[in-house]
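Next up, some structures in structure tokens.
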Structure P
Amino acid sequence: MIKVSIITIGDELLIGQVIDTNSAFIAKEMNKAGFLISRRVAVGDDYLAIRSALDEEKKYADIILITGGLGPTNDDITKSLLCEYFGGKMIVNQAVYAHLQNIFENILNKPFTNRNKKQAEVPDVCKVIENKKGTAPGMFFEETINGVNKIFVSMPGVPFEMKTMMVDDVIPMLQQKFLTTPISHRTLLCAGVGESTVADMLLGFENDLPNNVKLAYLPSYGMLRLRLTGIDNDAEKNNLILDNLFSSLQGLVNEFIVSNEDLPMENVLGNLLKQNNETVCTAESCTGGFMAHLFTSIQGASSFYDGSVVSYSYKAKEDLLQVQKSTLKSQGAVSEMVVREMAAGALKNIGSTYTIAVSGIMGPSGGLPDKPLGTVWICVGNNQKLIVQKFYFRFDRQVNIRLTAMNAFIMLRKFIIEK
């Protein structure tokens, strides 16, 4: 099995200013292509740290993928370091120079400065990879260590630039160099059950798995993914074994299955609505439009999602959703009656088949003795019936918001299926 290490470079990653999404994308795409990610390392914009990471990772991996540090500013040291590391010298790549000149003078209509021109300089010991979405070119290096060929690929840290380069160029180049072992996955999405409970249910199933198949438990925001992974040189045999095991797995946890595809919950709900030619709207208080964001992140969401009313204040609830002032005064915004009235108002004003309404106390302040932090009321339904459920979430504000959205989607899916 070809092993891969990922090195992400940037002080912003180490201080938490920027979340490393590059590693996740690279790992997912490489895994699909048959490469196994063995290690992931983050280092700052520090010469010795980067060099040490290169030395260390080539001990374990055949391929070292690097992102970050290729920009035009003084803290971007990756390119010069790699040039020295592989014993090269900097030269101007004419294709990159022309690409940069076109971007600055014709597309951006800006001066093509000396700082920008320096981005056309690359080590003479690398193969240059075109950056179709930006300015910093990628670099492909090869090194033979004790008769073993090692590949180093340096890519920009800007995610949308890296993603295009990775898919269009880097993976095809690596597939020409290495014979990979097929890796296949099957994933179930479950809800309404804990990881430990399912693990007990699947103890016999897991013990009987063949050596080349693994079962992973992946809990997240009230959901549980069960992923079967099979690795075998015989792809057809591997897929047949996985299909049979996946069928058995579904039978064992059937009552908790939300989807037999690896999809986000919003996609699962959206697909169900599209299949039924039905729509949903949202009336959001404590989630502040997060549910609307999740739905509208899906391509083609307009076919099942009509819109949202974000009513955070009492006045907005009264004016936009016709929540009664007397209800707010007597029950408070975080109450069963308020979410019922929010849901009814959204159905009346927007006219969707279904609605979701939420109101809660997300924290870190605002809790009351009878309504502690994390108290959330969720209402789902249609013009014929509304159902309401109360939740208590015990995490920080952002996690509570996501948990509210996920549980609301689960409730509506169940409502539609049982209708």
Structure Q
Amino acid sequence: MIVAERLRPHVFRLPIEKIRAGYKSDIYFARTKLILERDKRHERVTMQVFQKHPDAVVVGTDQTLAILHVGAGHYRDRTRADALFDRYLSAERRLYSAWTLLPTLDWSAYEPVAREVFEISRELASLWQPAGQDLDVSSLYDGEIAKPHEPVMHIEGEYAEFAHLETLYLGALSEGTRVATNTRDVVAAANGKPVIMFGARHQVHEAQAGSGYAAYVGGATAVSTDEQGEWWGSTGLGTVPHALIAVYGGDTTVATLKFDEYINRAPEAHALGARLWGVRVDTSESLVDRAILRELEEKEGVASGELRGVTPRLVELVREALDRNGYRHVRIVVSGGFDAEKIRSFEELRVPVDVYGVGSALVHGAGFDHTADIVRVGGRPLSKTGRGYIASDRLHRVDWPSLVGEPDWARSSS
């Protein structure tokens, strides 16, 4: 899915002070910026960004633009800014350290530290000379398909103003493109059946919003956490977890009724009947389900193929049991170890699955790294061997005023 309306920079809630200080950058890029500033070098360059994966679903362009918007520029007094940033980090650490004292936190002691963080941040902002909108940027939209080595983005501007940002925007593009492309492949294998993104537990929590958005662009219909749906206006969706069943002594029925009572806000617990939307099959890949074992005992030779985990025969047995008991309307959601290959095999066998829940297969994988090269300096070709400038009429010129616009808080207060 091509997202032609770009996400605005404020959506990403970027750590602006750390980005501007180079704190999150590979140290050689931060040092490069420092050298160019002190040597008063103002060369204008063209940076070309590409990746090598065939038919990749590119995601991360909007986040890259946000990084360029808030991070491109320089401090008018670098020495003063460096000293302030050291104070900022110290105050921020003390601030978060205080939170570990909850609920015994002394708020009278916490408040001045919070105010110190704010005041330092404000002073750093007053020293900052922004240059984001001075950059001439052309880019694909999130969701567009890129061939190997095809330019994903061209950034033209004074290199000293954005040299320190390469680490961050390449990371955003690599992460987003990996998840979106993996999701696209899984969705294609699912033959039009919904795919739920269950990848949150396979990544550090800071990656949730970006990965959820990338999965959405790649074709996933739902995500499992609220933060995964934040950028695109969705919320988390899920089933009754094993842990809830365990707390109720392994009784799936009681756990389900309690879920209905407190989550669905039913006035009293009762048999779900026609209100039961679906059941999830999630047998561990190291186990053989009792239904399979029972069939082997009763009808020797019926069960065939792989016996462990969620197998085609197990799903068929669940469908047969539901239909036999008058629950033809109940859908079957499968999860646990599914990737494009396994889903494709299930679809070829016409296994009666209604929804696929996929986790690690969406967020893992190699080959999605992006690369950025200077390909022109002062308008003249200058690049690594084999990495010359490639013109592309597929790149869309970024209109900074339209992208940045007026912040939501300003509109709501007017």
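Since every read-out is calculated from the coordinates, none of them should be taken as a lab result. None of the values given here were measured: they were computed from a predicted structure. Cβ atoms are built from the backbone, for glycine too; each structure is taken alone.
Miscellaneous remarks
- Highest-scoring label, criterion being volume of the Cα convex hull per residue in Å³, among P, Q: Q
- Computed 4.7 for distance in nm of label points 7 Å out along Cα→Cβ at positions 28 and 324 - originating structure among P, Q: P
- In this comparison of P, Q, the computed figure 0.10 for FRET efficiency 1/(1 + (r/R0)^6) of positions 52 and 388 (r between Cβ atoms, R0 = 41 Å, to 0.05) is attributed to P.
- Top of P, Q by relative contact order in percent (Cα under 8 Å, 6 or more apart), largest first: Q
- For 8, 23, 24, 24, 12, 6, 2, 0 (P(r) over Cα pairs in 10 Å bins from 0, in percent, for residues 164-339 alone, calculated) the corresponding structure among P, Q: P
- Taking mean count of other Cβ atoms within 10 Å over residues 172-179 as the measure, the highest value among P, Q is held by Q.
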